[in-house]
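Derivation of every value follows stated rules applied to the coordinates shown; laboratory data play no part. Bear in mind the structure is a predicted one, so any value in this text is a computation, not a measurement. Cβ atoms are built from the backbone, for glycine too; each structure is taken alone.
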Structure I
Amino acid sequence: MILVIGDSMLDRYWFGDATRLSQEAPVPIVKMLREEQRPGAAANVAMNCAAMGAKTALTTILGRDVYAEALQAIVLDHGISNVCVRDCAIKTTQKLRVIGKQQQIARIDIEDRPGPEAVDAMSSAAKRMMASAEVVIISDYGKGALTNVRALIEHAKGLGKTVLVDPKGHDYNKYRGADLVKPNINEMRELCGGWDSEDQLAKKALDTLKNGNFGAILLTRAADGMSLFSAIGDPIHIQTVAKEVFDVSGAGDTAIAAFAVALTRGHSMADAVCYANKAAGVAVSKFGTVAVSESEVFG
């Protein structure tokens, strides 16, 4: 089983026609035609793991509102066991995108930070569920659910679990001891500064591995594919397989999900990065946050 822990959100899409400008301000008027709701962040990671054929569980924090009900219903409909801790003092995190003629016109973010009681309750639930997990994914979007992330990683490693982290921010000490961290190119620059060559990047990556006691770094590089750095062996660079980039939303979620599923199937990290890269290539060719299927990645 794969256990996903972290910040979840509901991605909402308002689709409509935009044919004229408002007289009130220089903005388009969108006549709304339909709405879609999709799981985002940690919930999107879990959805992708399940869609790729893995038994999956999710622990997260939601508000006590209709958006939490909608998100949990989608997760349950896809066979994902979950403990969604409810915090009545917050709104469920949402990203509302207004789409006119297939173009994103505006995005409205709705979010609150959960209180310490909700964080502790989620952490306790996650620790209980770790006993049944083979791989633990930490999905950190910086929304507050992972205040106790250091203790969660230590507990998982104490149980002998493989821990993968999708990080946030520049303080990677809180992820110390994880088997893999997956920064994107901008997060890597924020973490260790820029670089002038691939050799310099490799050196900075190895320094990060040593300082954080990480097993590996999976660096997602947008159009340049992915790179896997580990203390053993040379870096592995994989070119992107995306034929057409339509929307990059959630591609990182899909990548770490595919990496985890590959590990549960007995693949090495070197092989898993190829599946992660393939999955991300499929994700960016589709609109919005999506769950990539098992046949699209492993078929």
Structure II
Amino acid sequence: MKVGVVGVGAVGAATALSLIERGGMCRELVLVDRTTERANGVATDLRYATPLSPTVDVRAGGYDALDDAALVIITAGVNEKAGGATDRSDPQGRRRLLDTNATVYADIVPKVVAVTPRAVLMVVTDPPDPLADLTRQLAGHDRVFSTGTLIDSLRFRVHLADRLRVRPRDVQAMVIGEHGTSEVLLWSSASVGGIPVLELLGQDGQPLDQLKQEMENDIRYANITIIEGIGASQYGIGAVSARLAEAVLRDERAVLPVAAYTPRYEVTLSLVSVLGAGGVQQMHEPAMTSDERAALERSAGTLREAARRVLAN
């Protein structure tokens, strides 16, 4: 199968590398970028790593090279640093990039759909959820999803594991709603080995509300912390994008917190999603407290406002 990555900046290049390292999920990997030299350079560099993985042909190309792609991953657009979205006190967060990146998508998506109309489209560019709504409109189909809150959920698991001194893979925890400042951390269902994390965290003597607030800030603004260190948040989301590609291409029906259009909320947001061939196949609401549900409603409202703005243009 063929996979395309449109936009090979920091995130696109990290995604392409992760696709190669996971191995065996696609036979062709096509890199498209507005700067031909960059696409050629990244493709050439990555080709020298392919002997270490199952057979995959990596090449740069134009949009015509995406013909018959099963999946196209779109990472193009301005990032948080370039777009001025690195202020922790700004309630817009990643949504500050929406108008600029909507213009980028208005150019890209029709070109992709023209050459590969049956492809699944994965939206990675920030803010991914309203851009996925725009992509659905531009593409004229529902085989569209965004990376959603999977990266946030992984961050939640890592921070809980650090506090509890266990492996992150043994922590069950989920973030839903927007991939952004209104995201909802489901503390009520987070657990380790079936034990609620709130019980475990309460054993160290630190006030629980204070500890939760500190962790939420670390998770909610992790991208800014990364950007302050290396200029772009790229490796984690690159690995996430490759994992989601694997679920689609292998029709895994994997249960993951990724975002797709949800009729109940009339917008794209993350819930408990079943991901496989064709994209998100089912979506379910997890168990929530009344406070968490109210927070999800607010998150959905924030996303609806963003979607209305971008779809009206």
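Looking just at mean count of other Cβ atoms within 10 Å over residues 20-27, which of the labels I, II belongs to the structure with the highest value?
Biggest value here belongs to II.
On percent of Cα pairs over 18 Å apart, for residues 68-171 alone, which of the structures labelled I, II is highest?
By percent of Cα pairs over 18 Å apart, for residues 68-171 alone, the leading structure of I, II is I.
Using mean projected area of the Cα convex hull in nm², for residues 12-51 alone, single out the structure from I, II with the greatest value.
By mean projected area of the Cα convex hull in nm², for residues 12-51 alone, the leading structure of I, II is I.
Identify the structure, out of I, II, from whose coordinates helix-only ellipticity at 222 nm (-39500 (n - 2.57) for each DSSP H run of 4 or more, over all residues; to 500) was calculated to give -10500.
Clearly, the read-out refers to I.
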